[in-house]
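Dropping the structures in below, format is structure tokens.
Since every read-out is calculated from the coordinates, none of them should be taken as a lab result. Remember, predicted model here, so these are calculated numbers, not experimental data. Cβ atoms are built from the backbone, for glycine too; each structure is taken alone.
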Structure P
Amino acid sequence: MEKEHAMTERYWFRRRRYGFGISPASPAGWLATLLLGGVLFALGLLFLSGPTADPLRFAIGALIAIAAFLLIALRRLEPRE
């Protein structure tokens, strides 16, 4: 029983049963998802507000953050059945 619990804790994300995509499956997965949202929000405040708005820098920062999130998610994704 402990071994089974340890195996499920390893995975932060799981595939959806129907359709396309993944979902957080553990508190660490939810934390990673919320962290991505926070980073994107901060980038938006930093690069898209005020007279010095720079959408290109926002887009570059967002792509880097999303790519890092996807790498983490794919490494912590439960395997196919």
Structure Q
Amino acid sequence: MTAKEQLRAAVERLDEDQAAETLEFIVRRRDARSGDPFLASVPLDDEPETDDDRAAIAEAEEAIARVETIDLDAARAELE
């Protein structure tokens, strides 16, 4: 099954709200990449998500939901 066939099948399983959100995401992504020469030249991240990635994403989403923020100096220190 091709990627487009898989995508069509996945879309058919979405409810109307999920379909609208997905369409908005696709349009924004397409427009952002096509309108910016730098973004258009950057390869897509095609590495598979690991369990660690999923855990980090879940942790970040929970922090966002709690409106938990850190100041810029703390963010810089964390990245060093």
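Thinking of P, Q, which structure, once Rg and Dmax of the Cα atoms in Å is computed, gives back 17.1, 48? Don't skip to the answer; put the middle values down first.
On the way: P: 16.2, 59; Q: 17.1, 48.
Attributed to the structure labelled Q.
Any idea which of P, Q comes out highest on mean count of other Cβ atoms within 10 Å over residues 12-19?
With respect to mean count of other Cβ atoms within 10 Å over residues 12-19, the highest-scoring structure among P, Q is P.
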